[in-house]
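What follows draws every value from the coordinates through simple rules; no lab data is involved. Owing to the predicted nature of the structure, the values given are computational and were not obtained by experimental measurement. Cβ atoms are built from the backbone, for glycine too; each structure is taken alone.
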Structure 1
Amino acid sequence: MSKKQRIKNQKMGFNATWSMAVGGMVGGGIFATLGLVIELAGAYAWLAYLVGGIAALITGVSYQSLARRFEEGGGVYTFLREVKQKTLAVDMAWLLMVSYILTISVYAFTFGHYMEYLLGFGQGIIARIAAAVIIISLTAINLRGVSSAAWVEIVAVWFKCLILAGLSLIGLWHFNPDVLAYTEVQYAPIFGVGIGAAVVFMAYEGFQLLAYDYEDINEPKRTLPLAITTAIVFVIVLYIIITLGTAALVGTEVIVQDKEIALAKAGQAAMGVAGMIIVSLAAVMSTASAINSTLFATARLAKHVAEKKDMPAFFAKENKHNVPNHSLVLLGGIALFFAIIGDLGQLVEGASLLFLIIFTIVNTIAARHTDHYRTLKWAGAVLCGSLAACGAYYLAVNHIWVFAAIIAIAIAVFIRNKK
């Protein structure tokens, strides 16, 4: 076998790339967000997932266009540097790190509650202890340089997707429109859909982690566009049937009341104790995998930016396993703190707003600096910006301290990078 063929075989093909994209999106978002979106959009929760999915799909087109244009990994930070917007690139790098920290916290929070339910404990301190344990454990594993092989990700993605699809289809067998009714929905339909799509948008953000792996993808100019596009379409359909099927199994009241473990309740309604165990195991495996991959990707992003002299050298320090250990420990520690003290809804909402801001910028860059589908990319910028405005309004009205914290972080980053 030639050297060129060996290198090709070591890179991710379409199946692995597609699985990484799906795994990044389904890695914990749907397990954590379903109750929240029903609370906001009621019978139109499925439409909120569709709108959010359309925003993600257009942004996916922008991401792959920019990656192909510059032929380099690194995501929005690299894209902005390439178009001579270094200051904004550094701003976005800091905001991305905050977004990923909140995302890890959501995944750990969800992991803890499903683990607690699986073990038969009431909802309480055990969930937060489990959240802390999983972050500490995966940080320690990453410090030793242990990472999952592509085939492991493929198996894990197919396992959880088959479980979720099977559960949803059981519910859809008994579906009728009345099961979507929710009496305490907070907003009128149109505004509720916008708010719902905005505050749970983090359920779609994971595909863009592939932007950091451009050099590790086999024939990226061909593989990346097809993998990202089909993965997002698949996840949109999956989220919609999960919404409809779960509502048919347990009703919207249960989903909202037990939003941290709603899908486990649906599994129990569909197949008894066995269904609860299977779904809970899928949630535990899925969120643990998502924590691991997001923690690793975030530390790698921090190291990459620090090596460009755009972050303190602290973030580029490596241990004997060539792992950015300072970044890993700091990021894991902050995420652990938020997972223990945070509320699921507030963590999801904060992360979603930050990702929508970042995706608005990505679509704008793509519209200005790539040749194809410019009108579509401008539409993506407008859609993501509109959803960001909805998310900001919701936080300002309902969770002012979260909104104030995000504004304070943005101001601090802006001021720091102007020095």
Structure 2
Amino acid sequence: MSETNPIADNSRHRALQEELKELADVVGPVPLVDLLLERAFEVSATDIHFDPNPDGLNVRLRVDGILHDVLSMNTSISPQVISRLKLLGGMDITERRYMQDGHISNSALRDQRDIRVGSGPTLHGERVVLRLMPATQAYSGIEELGFEENQLAGVEQAIRIPHGMVLSVGPVGSGKSTSTYSFLNRLNVPGRSLVTIEDPVERRIERAVQIQTDAKNQFGFVEALRGCLRQDPNVIMVGEIRDSETAHIAARAALTGIQVLSTLHAHDTGSTVDVFREFGVPSMFIADSISCIIAQRLLRMVCSKHRETYKPDAATLKILGLNPDDCGDMELVQGVPHPDNFGTGYSGRTGVFEVLAIDDEIRQAILDGHSSKELTHLAVEHGLQSLEHSAVKKVLAGVTTVEEMHRVLL
């Protein structure tokens, strides 16, 4: 099955392309942009890309992590569309030389959704990318994220501890924010003071105090975090640990009886410790402040309505770490492209995880300066289920495919 999963022959996709093309030919940028946003939300897109080229703009939607072409605009309308998007985002439409960030508030949209806007110059003109924020009430329960049963027990135990740091790590687009919001939602009960520090604020949380950082006014994560520590919080969510100073302050907060939730760009659980060491955080602070590290990725799920089984060959079984002699008549599942699944054979995504609870032996290994590989080896001896192992279990359970596991993890 192709990694790119082209959808040009999909009737649903063709209908969307035709609708947008016809509208682009007869109306101005305002109704065109409005319809494009409406359709993007309908197909659960997470991003819209407006990429300039010599002939105008190429518009793509990201659905289930994959970009799909939906419209080509000619040069007669593309500048107006870019200006319309920047106006909605509160940006300077006369400035085309530098990167700009903007925000379309939910009050400007009929379905009450926020949109983050980014623009910048390219060789062929100005580019705009929209990040469609999740619906305000669209929280996933922890049990819905995709954790295996033993992993879920470890995570729930970690967030019950009233202090320490719980970190969700992985690359961009791996679902870290969704996981962190789910943890925060579980902790959001009367009697607790919850504070979030975000850039930007992605979802509104009832009862929580949410703080938007502002780099233009030198109000970043460090300044906001320092201020919050003087305001009697029980739980602080730091949108992302990006630098040494934020890492130091977050670790100190976790050591002083505050529960800290945050995200970090790291490959896996073991390498997270290396990132903190690179930030200059002492091993003693790392060992004592972090209570749980959760590495994660998102895999597309095989469409539940349109799927078929097949007998895997020896090469596929080798990828899964299985012996062909032990597999007998084993069958795996793959999706069938259909308009219901946007022509990809997949519908929706699920998480695969690696959950490292910092127990006494892991804590001592961190204090002793063990490398990330040594920490991971020790954690596996303690029952750690790796990302790859988690993904294999999803393949064998018919949730996803070998191709998708290979695309994301290998």
Structure 3
Amino acid sequence: MKLQDLDIIVTAPPPPGWGGQYWILVKVTTDTGITGWGECYASSVGPEAMRPVITDVFERHMLGENPENIELMFRRAYSAGFTQRPDLTVMGAFSGLEIACWDILGKDRDRPVHALIGGRMNDKLRAYSYLNPLPHHDLTDFWSSPEMAAESATDLVARGYTAVKFDPAGPYTKRGGHMPAMSDISQSIAFCKAIRDAVGDKADLLFGTHGQFTTAGAIRLGQAIEPYRPLWFEEPIPPDNYIEMAKVAQAVRIPVSTGERLCTKAEFGAVLQSGAATILQPALGRAGGIWEMKKVAAMAEAFNAQMAPHLYAGPIEWAANIQLGLSIPNLLMVETIETPFHSALIRNSIKIEDGFVLPPKGAGLGIDVDEDLARANPFTGTGLHLEMQESPCDYVNGNFFAGGAPLKPVE
């Protein structure tokens, strides 16, 4: 069996666009007619620029290869061009293709992917979800309303979720780390208080940031929200500075989590060695794929750290996260995005029940992709999957951050 054909589909979820402005899906077919699906969570260049990158990675390192040879193909891509270091764009392309290889292998053997990477460790996976507006909420007002956030959290808990994520701490900008405005700290406290009062001890609070603070600023904010006992303080400073992030972890009595923007065991290993975080959040469509993150999970286990695969993408990356999560002993939880479009794109082949993801029943990734639906929703915009704000933190008038993927980039 050899890898033979590649097709790339760029799909845009309908407004309001939970999961990003677009999803880059790859369809890989073998010479025996087996099709595998993957998803490339790469966002540093636009999707039309990613198409030739994905094609080049496939044709240069994978075309004609047996899909079993994951390690060989990874080393080819990782070493290409005398590199042998994490390359976000190349690894983003390879990750989606690697996921597709596992889907092929599982289908060829009529077994789920987790059965091929160590077997089932977990019978179901604890899930968490981002707080998004309920139907009666105003889409703009929601992001600065602790009361609406508390209502959304109450709704998730009523549906069985035991962890809720939110990020009220102001903008993430192209300027790097900043000191939070006092208004951002006050709003963060108000959100934590309202949500904790609403859910009590029925759910963990997951406090999200996007690497937007200086070390000192992150410590100020983290210490301010400590009384509300968040389960994690996510990516409090820019993700490339592990030593400084470790200072935050030492100064704040909230576990630090990071990983959605990291790739390969080289970067995750540095996080573990530095003590920067005890919860790792890889995005499998960016980080190197299923096998590479299986290695990271083993490394994390040695450091007594846990895995919480990140999801701000489509349901194919979600399916890969789930297969990894089913196979590892140190899984904390998996992120979920419940929208009709996510479900329809995989024909409802993954189920969430009482706040837990159930193992898919099919072979490979266990999903049934609606290819016609994917093609019927092409991306026609010009933005990137996610956008960062150009203007700096506003210390006079306060800040506004719209969660999720705004229909237009914030300028």
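Given that distance in nm of label points 7 Å out along Cα→Cβ at positions 143 and 247, derived from a single structure, equals 3.0, which label among 1, 2, 3 identifies that structure? Working shown, then result.
On the way: 1: 4.6; 2: 3.7; 3: 3.0.
The read-out comes from structure 3.
Comparing structures 1, 2, 3 by distance in nm of label points 7 Å out along Cα→Cβ at positions 63 and 183, which one has the largest value? Walk me through the intermediate numbers first.
Numbers: 1: 4.1; 2: 3.3; 3: 5.5.
Top value of distance in nm of label points 7 Å out along Cα→Cβ at positions 63 and 183, among 1, 2, 3, belongs to structure 3.
Check the numbers for relative contact order in percent (Cα under 8 Å, 6 or more apart) across 1, 2, 3 and tell me which is largest. Before the final figure, lay out each step's value.
Working: 1: 33; 2: 15; 3: 23.
Greatest value across 1, 2, 3: structure 1.
Going by distance in nm of label points 7 Å out along Cα→Cβ at positions 23 and 119, which of structures 1, 2, 3 comes out largest?
On the way: 1: 2.6; 2: 2.0; 3: 3.2.
Checked 1, 2, 3; max of distance in nm of label points 7 Å out along Cα→Cβ at positions 23 and 119 sits with 3.
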